[in-house]
Structures are given as structure tokens and as C-alpha cells.
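All of the numbers you see were taken from the coordinates with simple rules; none came from a lab. Keep in mind that this is a model prediction, so the values were computed, not measured. Cβ atoms are built from the backbone, for glycine too; each structure is taken alone.
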Structure I
Amino acid sequence: MPKIATTDGTKLYYEETGVGTPVVFVHEFAGDYRTWEHQMRHFARSYRCVTYSQRGYPPSDVPDDPARYGQDIARADVIALMDALGIARAHVVGHSMGAYTALHVGMRHPQRCISVTAAGCGWGSLPDAAAREGMRNVALETAKMFREKSMAESAAIYGDGAMRQPQKYKDPRGYTEFIRMLSEHSSRGHALTMEMLQAKRPNFWDLEADLKKFAVPLLIVVGDEDESCLDGSIFLKRTAPTAGLYVMPRSGHDIPTEEPAAFNAALAELFAAAEAGRWLAHRKPG
């Protein structure tokens, strides 16, 4: 199994295919390296595509120490992966939790990014203090569930949330595959990721000053049925000067697998425009 070692020695499993300009895919909380199969198959025809499982997600290591999880660590893992594979710059594509990480890579390491995609991004980002605390409590209760129940039980409950319903009903076969793969994850890894990353990461509104200076071509993709991510996605669009917003109709949270053809088409347009220096060509110079 191909693995790279991160700065703290945690080993991350990865797969790569294709040749050309690199694309690094960063999965969501309920995903893993397999989440991006539709994208890997499509873009490997023209790009060097890399997918990996984050720490806490087998076959990557699942550290027992809570201090080895967090948003800054997740960001550093992307850079460690790129360094190990000799990738100087890449299109960084993230979904949900992975989209937060992709944004942090774009903010802290813009020189390593050709473009950034933030899909299904915004859960937990709310301006109101009481709402923020409520979302944090949801995260901690979710972590508790993963600790107390089997992975199969937790997958069935977590995977049946409101944001997953559109895929469940429009694509039952794909949804069944999603639940099966989720049930194969680590309960401990999920609990620690939810406690130390999801519950503690900075809010979009906390990052406003940095987002206003965002310089990398940025594509935001959100499903119109993904209520928990709509407000955050619109905030990103209004705040980041390089942002383009694509609202996918009749779609929920699982955009890369729920609507792969539409998602891939949007990525292809971003990649071509970013590489040609034409992402902001629609705006009047000066």
C-alpha cells in the first residue's frame, strides 16, 4: 500500500493515476480516498490525480492521541502529501470537511495552489454565537455516538441526515455504496476527528479578514437542498475576491458522487480558466 509520512510521523494512504497538471482531492468527514472515484476516472485522462485518506481514516493511520488531530494539522497533511509526491502546485479540490481544509491551504499556501474548489462547504459556520455553540454541541454529540455505537450503527444514523436525503432518493444505489464505505471506517478516528477538528475549527466569519485577501482562483459548489451549507457558501462568495459560486439545483451535500457529471464539468471549466490565467476574465480590468 503506498503511504507517505507526515511531519509527526502519521502515515497517509494515497492513490494516484494519470499524468499532467496535478489535482489533489480532499475528502469529507463521511468519505475517504474512494469518494473521488468518479473524478479520478474522468480527470486522469488529462491530469495527474491524487486522492488520499486523511488521518483517522483507514488504511491511513488512526492516531490515538487527540492532539494529533485538528484543522492546522489537516492543512499540513495536504502540503506533506504534495511534498512527498514532488508536487509544487496543484488544483486542490475539497468536499465538506475537506473543503475547509482546501480553503486553509489556499489561504496559508497560495503559492502551492493553481486553484481551490470548496464543495458542500459551510456546515457549522454561522455568525450568531448561540447558533455556533449549538453546532459545536451537535459535533460533540456526534463524536459521542461514534464512541458508543458500532461503526455500522453510526454510519446508518449519520448517513441518514437531512443533507444526505437527495442522494438517498435520487440515487439509491450510490447512497447504498456511500453507507457501506462509511461503515468500514474507524469509530475512534471519526470521534477524534469530530471532537478535535470539526468542533474546534474556525468559523468562516472568524476567517473573514483572511478570506478577503484570498488570491487563488476559487470555485464554490453547493447543492440547493444542502441547507446547512447555503449561507456559508454565499458568505464565501461575497467575501473572497476570486470566488465563483455554482448552486447545483435539486442537489444535497454529496455533490461529487450525487451529480458527478455536472461537478466534473464545473471543475474542468475552473481548471482550464485558472491554468490560462482567465478565471477573472469576466471582470473589468482595474
Structure II
Amino acid sequence: MTYVSLTPFDLGLAALLLVVTAGLSLAFRLGLERTIALSALRMCVQLAAVAFVLKLVFESGSSIATAAFALMMLLATAYEVGSRQERGFSGYASYLVGGMAPFLAGLLASIFAVWAIIGADPWWAPRFLLPILGMVIGNALSGVTLVLDQITGSAVRERAAIEARLALGATRTQALEGILRRGLKAGMTPILTAMAVAGVVSLPGMMTGQILAGADPIEAMKYQVMILFLIAGATGIAVVLAGVAAVGLLTDDRHRLRLDRLTAPKTGAVK
């Protein structure tokens, strides 16, 4: 099997499906035509820019360039999670928690994969570290967004019950234990679902990409399994870090509920 290079014309043919989607939006008066066009344009520009930068980083093999690209990932992750929250924490707390939790978990999982599993030399080789880091962080980001939304939303809705438990002598951990548990389950659901349907309902993106690029399906499967394990592990760590941090931010050392630390609901929050 040989690698088939795609031309701009080929990509244009694939984009015809988006035109069909925009047509359906018009037919059903969904008003999504502009969003579809802008999202597609943004995706193309972002991917083209990242591909160009990655090519330069790969060719340089520099640890500084690798660290700089990873830092860019951290900043982008923090912004995405912070902007997706319906009710975030005031100040920079949402961005700090939303960025650091998936980034630290993703970095830990990626370094483990490159150093202990793949055995790349050096362990920070950008051709191995950065693609894995991007996949892991991208999936952990979704889990963190869900757990933060679940916890903050539940805290607002169940304010009376939480304050009643606190008044009866419960610690802040005990008072928000149920909310935290539900949040952690919500954050882990997407990756657990993806693992459950992999190979039965869907062929995951990495495996499909490798097969289309000419890789043996068995070898592609091995890499996909490794990536899903890494994503699940990193998502679990990130979700717990973000959930515990959210509970801490929603309360204080005197075991009081501090909903005043939340911002007003965002009517245009991205889901």
C-alpha cells in the first residue's frame, strides 16, 4: 500500500459536504451557515499554520522549540476551557485550572509514552512528543470542561442543600462530595464511550489516518490502542485535578460556600 498525496482540488471535493450541510441549515432555518463557513475557514488556517510550524520544529529538533510549542498548547488549552464555561470562576482561576489540569496530565502521559513505551532518543524529540501531547490534551480538555461545568452548575442549583449540610457540621468536602462525584463521572464519560465503541461503531482517527497513509492495519491498531490508553489515563488525572480544584475554589477554609467567586452565566458559552 502506498501513500496517496491529496491535492487542493481533493480537499475542495471533501468541502462539498460542508456546502450540503450549509444548505440543510438554510432549509431548516437553523442560521448556522455563517458559523459553518467561519469554523471551516478557521480550521484550515489553524491546521495549515500548525503544520508549517511543526515542520520547522521537527527539522530543528530543538528542545527550546519543542518547549515553546508546548507552551503555546498550554495557553490555547487555558483559553478554550475558560471560554467554554457557562459559569466560570472570577479572575484567572478558570483559565488556570482549565489549562493546567489537562496540560500537566497530558504532559505526564506523553513523556511516559515517548520515554518508556516508544523509547525515543531524546525523550523530548518533537516528532514523537508533540503529536501525542496534542491528541492527549485535546481529549482531556473536553473532560475538564464537562467536570467544571457540572460542578459549578450543580453548586448553584443545589445551594440550599449544600449550605444546609455545612450548617449541620459537614466539611466542605463532605458537603460537595456528591456533586464532585457526578462531575468526575461526567468528565470521564466521553473517553469511556469512545473506548467502548472503538472498532465496533467507529475507527478512531489515528488508526484511520495511519491506514490511509499506508501503514499495516495491525500496526495502526497497536498505536491506536496505546493512544486511547494514554488519553483515558490523562483524562482521568486531569478530571480529578480540575474537580478537586473546583471544589476548593467554591469553598473557603471556614467551610463556607463561595458562589460569589463565580461569574455571571455566559449566554454565548461554547459547548
Quiz item: Which structure, out of I, II, was helix-only ellipticity at 222 nm (-39500 (n - 2.57) for each DSSP H run of 4 or more, over all residues; to 500) derived from, given a value of -25000?
Solution: II
Practice problem: For the read-out P(r) over Cα pairs in 5 Å bins from 0, in percent, for residues 18-97 alone, a value of 3, 13, 13, 13, 13, 16, 14, 9, 4, 2, 0 was computed from one structure; give its label from I, II. | Solution: II
Quiz item: Where is Cα Rg over 2.2 N^0.38 Å, for residues 74-185 alone largest, in which of I, II?
Solution: II
Practice problem: Rank structures I, II by mean count of other Cβ atoms within 10 Å over residues 42-49 and report only the one at the top, that is, the highest. | Solution: I
Practice problem: Please state which of the structures I, II yields 26 when relative contact order in percent (Cα under 8 Å, 6 or more apart) is computed from it. | Solution: II
Exercise. Using the calculated result 21.2, 69 for Rg and Dmax of the Cα atoms in Å, pick out the matching structure from I, II.
Key: II
